[in-house]
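Got some structures for you, see below.
No value in this document is a laboratory result; all are computed from the given coordinates. No experiment lies behind these values; they were computed from the predicted model shown. Cβ atoms are built from the backbone, for glycine too; each structure is taken alone.
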Structure I
Amino acid sequence: MKTLLKGGTVVSGSSVFEADVLMEDGKIKAVEQGLQDQEAEVIDVSGKLLFPGFIDAHTHFDLHVAGTVTADNFETGTKAALAGGTTMIIDFATQYHGESLHEALENWHKLSDGNASCDYSFHLAISDWTPSVSEELETVVKEGVTSFKVYMTYTDMVLGDKQIYLVLKRLKEVGGITGVHCENMGIIQALVEEEKAKGNLGVSGHKNTRPAEVEAEAISRLLKIADLVKTPVIVVHLSSGAGYQEVKYARERGQEVYLETCPQYLLMDESLYDLPGFEGSKYVISPTIKKTTDSTRLWNAIRKDNIQTIATDHCSFTTSQKAAGKDDFTRIPNGMPGVETRPALMYNFGVLEHDLKLEQFCRLLSENVAKLYGVYPQKGAIAPGSDGDIVVWNPDTKWTISVENQVANVDYSPFEGTDVKGKAELVFLRGRLAAENGKVVLEKTGEFVPRKPYMELY
């Protein structure tokens with residue numbers, strides 16, 4: 001099957017140029033002006049931008065947590081991703097205590113294989129560090145899972161400083177890279193006790209127990225450990241200016257540190273936790289949404305290319321699931337949806353309002369992600385030999401984000417009523433039309449993507 005996209009503007013991480021794109025048998029065959037092919041279906045994309053399929057490297061689908069299961073599983077979550085222009089996600093396969101790494105991966109394959117509508121891969125979240133797990137890492141990396149996750153908080157997942165040091169050291173040996181959730185668990189626990197002693201069990205207690213200093217301290221500690229090991233790390237879902245400052249210090253020391261942030265940390269502020277009633281529970285996530293001054297610092301870092309990727313941390317719960325914490329904020333499941341709206345939000349508020357270049361937008365949502373997580377140039381590029389993952393973006397489409405038009409399996413939208421300009425008009429997955437104007441037209445054809453070790457971004 002051949003498809004020829006005629007008259008569009010191709011965007012890469014380094015250039016913007018007019019070209020036609022020919023796809024055949026799932027791959028891109030040619031990218032140049034004036035292409036002709038009598039056997040191909042020709043689609044006129046004049047006036048449209050062509051991006052390599054967007055990649056969201058931070059999702060939590062079908063996750064058992066906080067006594068419940070996320071509202072989006074791999075079927076609904078990957079459909080939501082596709083609808084917005086994301087053709088690949090990297091989810092977190094979690095190793096629970098007592099499990100081997102291969103058992104964890106097998107569990108996630110059972111959830112995802114045959115159910116996903118976009119392509120997918122896994123990070124492996126390590127919660128039980130043992131000598132056998134250390135040995136197993138070499139095989140796991142060779143099998144194509146090359147990125148890992150470590151938590152510095154959460155009772156069931158946390159690793160201590162010694163374990164983090166050993167994980168980083170071992171991953172350096174086998175060629176893996178680690179993303180880290182940076183928050184100081186001990187301080188959080190102490191602050192929770194203080195809030196409860198005051199009788200504050202409402203939503204606002206959540207922000208009070210996770211201030212920016214909690215993230216900044218953990219980032220500082222992680223980076224000192226990584227410096228000892230002499231290995232790169234990724235700080236995921238960066239939420240604060242104070243946390244970013246710690247990264248700046250480390251980079252000045254010569255460290256290789258990569259940063260991910262999310263739209264909610266750029267476009268929201270902590271006043272949401274003070275909304276009347278239980279409305280603020282919709283925004284209970286960790287790390288918390290911070291102050292406007294924090295989002296300003298993050299935008300400035302993005303413009304200067306000091307943040308490498310933008311993901312979502314999509315971890316969705318319905319309002320009825322959130323209600324488990326109505327009388328105690330610590331019982332509110334942490335997380336909110338986002339995989340569907342990330343491209344539109346970042347195009348509207350990043351490119352149109354914060355002066356991001358199209359090339360930067362491409363790097364943040366696709367090219368850098370593909371390089372950092374070992375799938376470039378199979379993904380993240382519109383080039384001969386790359387997968388036919390292409391988003392035909394209409395820069396002129398005006399629409400309003402709403403629960404009424406979303407695909408995600410949630411009964412609210414965090415950005416309800418937000419007007420945006422720019423939309424994924426056509427989404428191709430390995431050369432086949434998979435979504436059109438926010439509607440999925442090709443389901444459950446997603447494939448697992450084995451990955452290589454990361455590529456240095458600077």
Structure II
Amino acid sequence: MDRQQEYVLRTIDERNIGFVRLWFTDVLGSLKSVAITESEVEGAFTEGIGFDGSSVDGFARVQESDMLARPDASTFQVLPWKEGDPGVARMFCDIHTPHGEPFAADPRAVLRRNLDRASELGFSFYVHPEMEFFLFKGADDPTPLDRGGYFDLTPNEVQSDFRRQAITTLEAMGVSVEYSHHEVAPSQHEIDLRYADALSMADNLMTYRHVIKQTAMRNGVHASFMPKPLTDEWGSSMHTHLSLFDGDANAFHDGDDPYHLSPTARRFMAGMLVHAREITAVTCQWVNSYKRLVPGFEAPVHVSWGRHNRSSLIRIPRYKPNKSSSTRIEYRAPDPACNPYLAFAVMLAAGLKGIEEGYELPPEAEDNIYEMTDAERRAADIESLPTSLDEALRAMEGSELVAEALGEHVFDFFLRNKWREWNEYRGQVTPFELERYLPTL
């Protein structure tokens with residue numbers, strides 16, 4: 001037993017923790033949980049906890065259903081909203097086969113495998129996502145709680161208390177928060193986490209979504225990470241800041257470059273642009289995701305990059321240009337309802353492909369791409385992101401990069417599941433159609 005596991009067992013005893021929830025994530029990004037008593041934790045460390053993988057979306061078929069959840073002691077945290085004696089804690093798990101091998105359909109294993117590829121090239125991968133979400137009156141009532149806008153200080157007591165409570169809870173669980181504010185749309189909020197390595201951040205985002213939902217419920221409202229819940233308002237994004245480090249040095253920084261971008265950063269960006277259409281089904285995985293990716297709401301629609309251009313898919317933030325550790329790129333396509341393990345995996349895979357193959361970065365898009373004509377965009381060789389889940393899945397189906405990044409099991413399940421979602425969606429008659437066509441056709 002290692003020192004972290006010994007620390008967990010000692011903490012459980014000293015803080016009178018009676019139950020530990022073991023968390024893991026399915027392929028679609030839903031959080032799963034099984035609770036064990038404190039007496040079972042040592043056995044979980046050494047042997048794992050068995051469960052039926054065939055009952056978890058995207059995991060195993062019936063004939064290969066036995067799986068083991070092995071808790072990661074480094075993720076141990078007491079749940080601050082479970083007050084009382086005895087207390088309750090949680091740990092994230094890695095999923096293994098009965099033979100002790102990492103399970104290929106475990107999203108944590110998918111991300112680890114891609115991080116190992118980066119490590120072989122000498123890099124560590126750090127991310128900083130900007131998570132947006134809405135607060136509504138109820139799960140079946142998408143009425144905003146205010147009419148506020150960007151950075152507005154609203155007098156709504158529920159929302160003021162909500163952000164304070166959510167941040168306090170996240171900090172108590174070891175999730176560092178950088179800042180929070182009201183976003184552009186009514187009742188839309190953003191709470192940003194401090195940057196971390198990609199695996200820790202993916203765990204943090206799963207914790208984040210759970211904490212936000214729990215805090216909203218305690219305040220009698222509903223929190224939604226749905227990408228586009230309101231037709232005429234901005235959608236919720238997960239703009240993700242990315243950087244590679246070589247030891248303590250930021251591999252993306254070059255002080256002599258006009259943009260402070262190293263050749264490594266430029267090739268990484270080029271890889272993300274070349275493969276952007278292929279990875280969009282993973283970073284924007286729901287039918288509703290493509291209601292957000294439309295012109296007019298500062299969401300990216302076209303495959304381009306720029307320093308100040310917020311219509312670009314990749315932006316170069318310039319908040320602290322003279323601080324080498326701050327050099328990073330911002331990938332603006334993902335939304336907060338994605339599976340963060342898989343999203344980080346395909347973003348990293350695309351960037352590493354650009355580095356390994358020496359992709360050349362195209363010229364910066366300096367104009368507002370939304371205002372360009374189709375002919376002007378074609379002349380500038382600017383592609384568009386997929387406009388629907390259907391188009392995104394077609395791009396993903398032919399992608400060797402995504403298949404390799406996700407692994408055969410996850411790749412095949414993801415496509416099957418999402419094609420089923422698309423086919424169910426396209427067979428629906430919507431209120432738009434009834435209002436537009438029923439009176440005249």
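Taking distance in nm of label points 7 Å out along Cα→Cβ at positions 316 and 364 from the coordinates of each of I, II, which one would give 2.3?
I
Between I, II, which one scores greatest on Kirkwood radius over Cα pairs in Å? It would help to have the intermediate numbers written out before the result.
On the way: I: 22.1; II: 23.0.
Comparing I, II by Kirkwood radius over Cα pairs in Å, the maximum is at II.
For distance in nm of label points 7 Å out along Cα→Cβ at positions 252 and 412, find whichever of I, II sits highest and give me its label. Each step should come with its number before you reach the end.
Numbers: I: 4.1; II: 3.6.
Once distance in nm of label points 7 Å out along Cα→Cβ at positions 252 and 412 is tallied for I, II, the winner is I.
With semi-axes √(5λ) of the Cα gyration tensor in Å, for residues 52-323 alone coming out at 29, 29, 20, pick the structure among I, II it was computed from.
Details: I: 27, 23, 20; II: 29, 29, 20.
Attributed to the structure labelled II.
Here helix-only ellipticity at 222 nm (-39500 (n - 2.57) for each DSSP H run of 4 or more, over all residues; to 500) has been calculated and equals -11000, so which of I, II was it run on? Show your work: numbers first, answer last.
Numbers: I: -8500; II: -11000.
The read-out comes from structure II.
Comparing structures I, II by mean count of other Cβ atoms within 10 Å over residues 268-275, which one has the largest value? Mind showing how you got there, number by number?
On the way: I: 16.9; II: 25.0.
Structure II comes out on top.
When distance in nm of label points 7 Å out along Cα→Cβ at positions 100 and 396 is calculated for each of the structures I, II, which structure yields the highest value? Could you put the intermediate results ahead of the total?
On the way: I: 5.8; II: 3.5.
Once distance in nm of label points 7 Å out along Cα→Cβ at positions 100 and 396 is worked out for each structure, I has the highest.
Once percent of Cα pairs over 12 Å apart, for residues 36-83 alone is calculated for every structure in I, II, which label goes with the largest value? Please report the intermediate quantities before stating the final value.
Values: I: 75; II: 70.
The structure with the largest value is I.
Name the one structure among I, II that relative contact order in percent (Cα under 8 Å, 6 or more apart) of 22 was derived from.
On the way: I: 22; II: 14.
Only structure I yields this read-out.
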